[in-house]
Structures are given as C-alpha cells and as structure tokens.
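The following blocks contain the structures, represented as structure tokens.
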Structure 1
Amino acid sequence: MLNRWLSADELHVLRAFIDAKVRFVVIGGRAVQFHGHNRPTEDLDLLIEASPQNGKRLLQALKGLGTEFTEPDVAEKLSEDRRAKGSVCFYPVEYLTAINAVRFVDAWADAIPATVDGMTVHVLSKAHLILSKQNTGRVLDDEDVKALSECSLAG
C-alpha cells in the first residue's frame, strides 16, 4: 500500500512502538488524513493504553529512539488523566493516555487496522474521531468535524 499520510520519521517512531508492543491508536491530524480529509498537521498524535505494562513498553520504545526521561517512574504513573508529550527523532510526537469523550478501550476495540510499510497500525475510527473533536472549543477541531462528516456523506 502506498503511504501518503505518514512521514518517514513517523514510520520510524511507529515501528519502534510496534516492535516494543506498545498498544496505541493513531489519533489527531494523521487520523483525519487517513479518513479522507487532507489537511496539514505538524505532529503525530497517539492514544496509548494507560497501564503499567504498556508504560514499560512505551519507555522501551522511546529509549530505543533516544528519548531521555527525568522521571524514572513515569511508566508507573500513567493514567487516563495524565498526559505525556515528547519529541522523538526531531519530530514532535504527542502520546496521550486520554482524549475527549473516548476511552482507550473503546478506541482500541473500534480502531481501523491499516497496513503501512509492512506494519499494522491502528487508526481511530471515524466515529470516535468525530466524537473526540466535538465541543473542544478549537476551531481546527470544528473544521475537522465538518470535513469528516462531509467525507462520510461523499463515500
């Protein structure tokens, strides 16, 4: 499958996450692009499972990518209301444990598996993407909801 929605740096990050068995779902602008609305984005947003086991896998992946941590117990502190954010490979990657109106367990269950560069990447479903972007107060999210709704009407 020809990839037009993920950059080489993003693929490198995702491969490290997959190799470390991190449970994550692609969200944000890249998910919007995946679902048919081509708009610019400046980072890669990932919803990660907030469990100590997944936190340890996340640390393994990030350390393999050269990320340093000032808090050695960051993996044990992951929860659905604690955000973690970082830059990986000089590319901004935001890994979140919670998003508006969608829990990880539901996002994971309804995620769309996409094969990219020989990897299976889980992408937030269009319905959950729209739900997560409604009522945020952000103009970009309002524009995404409108565009995604029109994409579903068109196809």
Structure 2
Amino acid sequence: MPNVVTVTLSEHVYQNYEYKARTTNKSVNQVIEEVICADQPSPPPVNDAPEDRRADLRALEKLSNEELRRIAESHLEPAQQRRLSRLLDKNQAGTITKKELQQLDELLQEGQRLMVVKAHAWVLLKWRGEPIPTREGLHKRSQREWK
C-alpha cells in the first residue's frame, strides 16, 4: 500500500516537475517519485531560455528520442558553413559589403539558434536516460563529417 506524503513546492519547482511529466507522458506524481528515487535533477526549464527561443525548445518536448538525436547531431548545411567561413574571412579582412554583413549576421543568428536547440535536445536525451557522447566523442564525429 502506498504511503501518502504531502509536500509544499514552490511554483518554480512544481513547474519543473509538470514540464517533465508533459515531456515524458507521465503524471506529476510519477515524475516526483522517480526523481526522489533516482535523485535526478530536472532539466533547465524552457521558461529560463530567451523568449525568442522558447517555442523551438518547447517543440522538442514532443519529439521521440530518435528525432531528438537527429537534431542534436545536426549541423548547418555545408553550403551555409562555407558561406559563413567566407564571410567571416571577408569581415576579418575588412572587405565585407553591407549586404554581406547582413548575410553574416543572419548566418550567425541561425548558428546560434541551432546551437541552443541542439544543446536542449542533448539535455532532454540525457534526462530521458539516453546515452550521450562525451565532448571528445562529439569533436571526433564533427571532424569526420567535415572532411
């Protein structure tokens, strides 16, 4: 027979558990019990992210682990990466035009958006108990893909 325990949680803490319950299709009670048993911290709540990134991060909650892994391992398209490198070189040399500077800014913003989404995908995977590569493993994989 289960024991009943009443605990008063701050709104912030409760929202974290509610968030995990939604992303794992469990009840809040199940999530809290798992956290207590595993002494597992909750992932960073989406509400702490910049407002313009929250929708992207919330969309990750509903994805399967396979879909999250694809996102976590994604990169800018090779053509975008080459263009970014050329524009960075031109910017460094002081030969960049206003139009190219705007393109550089757009590519940098896209790179930053992708980095935040990838990081959150990795956090969700780890939080769901999925194995994730080490930093060195990611670096080696990245080097192989860009050769």
Structure 3
Amino acid sequence: MPHEITHHVYPTDCDVFGHVNHATMITLLEHARWALLEPAVSLHDLTHGDVWTVVRHVDISYDWQSVPGDDLVIRSGLLRVGRTSYAIRQSVRHAVTGRLHAAATLTFVCLTRDGRPTPVPDRWRALFPAWDDTVDDAFVARPPRSTAPSTG
C-alpha cells in the first residue's frame, strides 16, 4: 500500500495565475518522499552513509490545477528496482473529489561517495512501500475539511 500525506494548498503555494506551479508541485512531491523516509531512516544516516541517491529522471503529468483551499493527498510507493537505480511513483489527488491532479515517476540512481553507480542496497528495498495502481485507482474521497472556527 502506498504511503500518503495530505497537503492543504495555501495562496503562498501558488503563482501569479493562482494555481500550484510546476516547481511547487515538485517540492510537494519531495516533501512526501521525505515523510515516507523519516520514520525509517534518519537524515544523518542518509547523508553519512556509503551510498547516496540522486534523481536521474523525472516524468510528471498534470491533469488538473491545484488552487488555494484544495486538500491534496500525495501517495508514494516503490514502482521498480534495478541494479543501481529505483523508481518511485507518486500521485496527487484532490482529497474530496478524488480527481487526479498530477502523477509522477522519479528514477533515482545510487552512487558511492566518489560518484560511481553502485547497487541499490537490499535494506533500501524494504524502506519503500510498493506502488499499487489498483489502490490508487480505488481512491476513496474524504469529507471536506472544516474551515469553521472552533467553538470549544
């Protein structure tokens, strides 16, 4: 089952045209990947280990605009693992309607500290939940977020 986080879109997330632009969406996807990793591995362990990971390729499509007030559910999961690379699939859906806003596949390459490709560590394969298209396609919309002030 893919990992998921929810992000509420604020006006500060948007560009002059009033929607989340490409650079911001890429940042939201990055935040979701960090949220996926944080419970399993510390930043210190990632940055001081023998294997580093870098983005090799980003494939992203935009299906609907995200605007202030939208609650977005970002799902992330391991799509495939090669010898020295792996791919993470991510989807961004509107939390209430379930409408797909964006979908991305990011391919990462594992490198040694001197920049040479190295095999994906076995322990990394267990860090990421598997991507499952059937789970993402069966997205269950959530009730709208309450914006009414608390009375309690």
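Values in this text are rule-based calculations from the coordinates and carry no lab data. Treat the numbers as computed from the prediction; the structure is a model and nothing was measured.
Descriptive notes on the structure:
- Which of 1, 2, 3 yields 11.0 [mean projected area of the Cα convex hull in nm², calculated]: 3
- Origin of the value -5500, where helix-only ellipticity at 222 nm (-39500 (n - 2.57) for each DSSP H run of 4 or more, over all residues; to 500) was derived from one of 1, 2, 3: 3
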